[in-house]
Structure 1
Amino acid sequence: MSDELRQRIAYAADKVMKPLVQAEGQLYNRFTYFEKPERLDPNTFGSRDEVVAWKDSLKQFRGDEELVEKLYANMSDNFENALVSQRISGQLATSIKKQIVGSMPWDVIQKKEKVVSEFIDTHGKLLSFYETNWGTWKASGRAGVPTFDNAKLADTYQQLRDKITVSGQQIVQLYAKLKE
C-alpha cells in the first residue's frame, strides 16, 4: 500500500472518528456531572428551581447520548462515504470499511448505550421525585443520606439512588473497556 493511499485512508478515518470521539467525550463529561454524589443527595439542591435547572441539563445529556448513538449507527455509511471522497475505489473502500467497522467493540458500545439511557431515565425519575416531593426529606447527619418520615418515599428514593449508582459504575467500566 502506498504512503499516499495510507494518508487518504487515515484522513477518511479521522473525518469519521474525530466527531465520534468528541461526542463521546462530551457525553462522558456530562455523565460525570450527574454521577457526582451531590446529585443523589436532595439536600444539596437549594430549591425546586434548581431541580428544574438540572432537569434541563439532563435533556442536554439525552441530546449528547442521541448524537453518539447516531454517529455509531451511521459509522459504516460515513466511513464508506469518507473513503470514496478520498478517491478510494468502491471495492477497496468497502473492504477497508468492513475491516475498520468490524474491529469496533460493538457489544460494549451497545451495552454502554443501553446503560447510559437507563442512567438518564432513572436520573430523570429521581429529579422528578425531588421536585414532586420537595421538602419531605431532611439531613440525617450522615453526608449524602437524607431521611424521610414517609417510608414509601424513603424506599422509592433508595431504589432510584441504588439504580443510578449501579448503572454509573457500569458506565465507568464500559468506558474503560472502550479505551482498551
Structure 2
Amino acid sequence: MKPINIRLTAEEVNKCNQAATLRWQLARASGVVNQRKDGSRDDGDIDLLGIKAEVAVANLLDCKYSPFEFGVDTGTDFFIGKVSIDVKSTFYKMGKLLFKSKDCFKADCSVLVSSTNDDNVMSVVGYSSKKHFLENCVPENLGHGQCVTLRQDQLKPMENLWRYHVVNKFK
C-alpha cells in the first residue's frame, strides 16, 4: 500500500498555523492540561501536525472541514456520510496508528497521517475500522507509557474508504 501525499496550499498552512495557536491558547486559558507524553515536541508542534493531518484527509475525501471548529474532543474529527472519522497523526514516517487504550477509539474508523520532509505535504498512510483495530492492535510502550498500536502494513488503503463512501452516497 502506497501512502497518498496531499500538498496543502499556502492559505491552508497559514490557517492551520492560526488554528494551532488558537487551540493551544484556548486550552491553556481553560486550564486544560496537555496530556502529551513526547517531551521532544512542544504543544504547538503537536497541535499543528494534527490540524494539518485533518485538513489533508478532508481534502482527500472532499469533506467539509474547518480547523477553526473548536470544542471538546469527542473522538470524531468529521464524517463522510454516516461514517465518523478520527484522524491520527505522527511525526514518524513509519509511525503507527495508536490510541492510549482500546476505549479511546470512538469513531467508526481512524486515518493515519504522517508528516514529510516538506512542511506543506502530508502523507495519508491508510485507515482502520474500529473493529479491525480492536481485533489486531497490540499493547505497546513506545517510551511514553502504555498504549495500543497497529502497524502501517495492517492499515487498509484509502481507496477502500473512498469507494465505500461513494457507493453509499448514491444508494
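Every read-out reported here was derived from the displayed coordinates using simple, explicitly stated rules and does not represent laboratory data. Please read all numbers here as calculations on a predicted model, not as lab measurements. Cβ atoms are built from the backbone, for glycine too; each structure is taken alone.
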Taking helix-only ellipticity at 222 nm (-39500 (n - 2.57) for each DSSP H run of 4 or more, over all residues; to 500) from the coordinates of each of 1, 2, which one would give -27000?
1
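1, 2: which one has relative contact order in percent (Cα under 8 Å, 6 or more apart), as calculated, at 30?
Values: 1: 30; 2: 23.
The read-out was computed on structure 1.
For the read-out mean count of other Cβ atoms within 10 Å over residues 52-59, a value of 15.0 was computed from one structure; give its label from 1, 2. Walk me through the intermediate numbers first.
Numbers: 1: 15.0; 2: 24.6.
The structure behind it is 1.
Out of 1, 2, which structure matches 6.5 when distance in nm of label points 7 Å out along Cα→Cβ at positions 92 and 140 is calculated?
Details: 1: 6.5; 2: 0.7.
Computed on structure 1.
Comparing 1, 2, where is mean count of other Cβ atoms within 10 Å over residues 44-51 highest? Don't skip to the end; give the middle numbers.
On the way: 1: 13.1; 2: 20.0.
That would be structure 2.
Among 1, 2, considering only distance in nm of label points 7 Å out along Cα→Cβ at positions 108 and 124, which has the greatest calculated value? Could you put the intermediate results ahead of the total?
Numbers: 1: 2.8; 2: 1.6.
Top value of distance in nm of label points 7 Å out along Cα→Cβ at positions 108 and 124 goes to structure 1.
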For structures 1, 2, calculate FRET efficiency 1/(1 + (r/R0)^6) of positions 100 and 148 (r between Cβ atoms, R0 = 41 Å, to 0.05) and state which one comes out highest.
2
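Match the computed value 0.94 of Rg/Rh (Cα atoms, Kirkwood Rh) to one of the structures 1, 2, and report its label.
On the way: 1: 1.15; 2: 0.94.
Here the read-out was taken from 2.
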